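As structure tokens, here come the structures.
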Structure 1
Amino acid sequence: MGWASMAQRMLGVSIRTFSEPTAAIDPDGAVYWLTDGVAPGVALAQAVFDTAHVSVDPETGAPVSSNNPILGVRLIDLPNEPTNRDRVQARGVLYKINDVQADGVAGVTLFLRKG
């Protein structure tokens, strides 16, 4: 098993553990992917949503918080490569994709804005 497949499997375990509920369990709490912003979207089976984001300043090591929510997903779980035209609905709120940061192997963190 190569590095990429091991990273894919490990990321899958992490996302399944912390994922939002699926649409079958909680349709209102599930995460939906709206390609080009078109509703109703596709329910994502595995996605980790966080309403606020905290990162660490690499120069000072101090925590820097942001009010921007984030969504963590595996690229293979998305119906298309993320663009700023796509939208995400999480916990009943619609978000625009503000920034896309790939981890270089299997996952992506989407920085979101309401709207």
Structure 2
Amino acid sequence: MGTVTPFPLPAARMPVQVGFDRAELTRILDLYGRMVAAGHWRDYAMDMGRDAAVFSAFRRAAERPEFRIEKRPMLRNRQGMWALVGESGAVLKRGHDLAAVLAPVERRLVKLVTE
């Protein structure tokens, strides 16, 4: 008889790739669409790796992203898994709720209308 070799399982059972779920991606792409309509953004990129999923929004395609929205599940129990990172790399907002992290970007869409 032959020898049965067990299928190797990941030690920590961590996902191979971190991604956005449908509700999160809908919220982010809704904001992106409104920023495109307002003329602020023109391009985006998504990077889904082992530690983080990142959505980057660009003013133009050939420069650094104006904002990066990062999801890091490893920070869920600490300071929150969501982070809004500015163009210079500084963390502008961090939290447990995506809506609260996106609030500074959504404030840019508010315009004062005079009577």
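Coordinate-derived values only; no laboratory data. Every value quoted in this text rests on a predicted model; they were computed, and no experiment measured them. Cβ atoms are built from the backbone, for glycine too; each structure is taken alone.
For the structures shown (1, 2), percent of Cα pairs over 22 Å apart is largest in 2.
Calculated for structures 1, 2, distance in nm of label points 7 Å out along Cα→Cβ at positions 3 and 67 is largest in 2. Assuming -7000 is helix-only ellipticity at 222 nm (-39500 (n - 2.57) for each DSSP H run of 4 or more, over all residues; to 500) as calculated from a single structure, say which of 1, 2 it is. Derived from the structure labelled 2. When relative contact order in percent (Cα under 8 Å, 6 or more apart) is calculated for each of structures 1, 2, structure 1 gives the greatest result.
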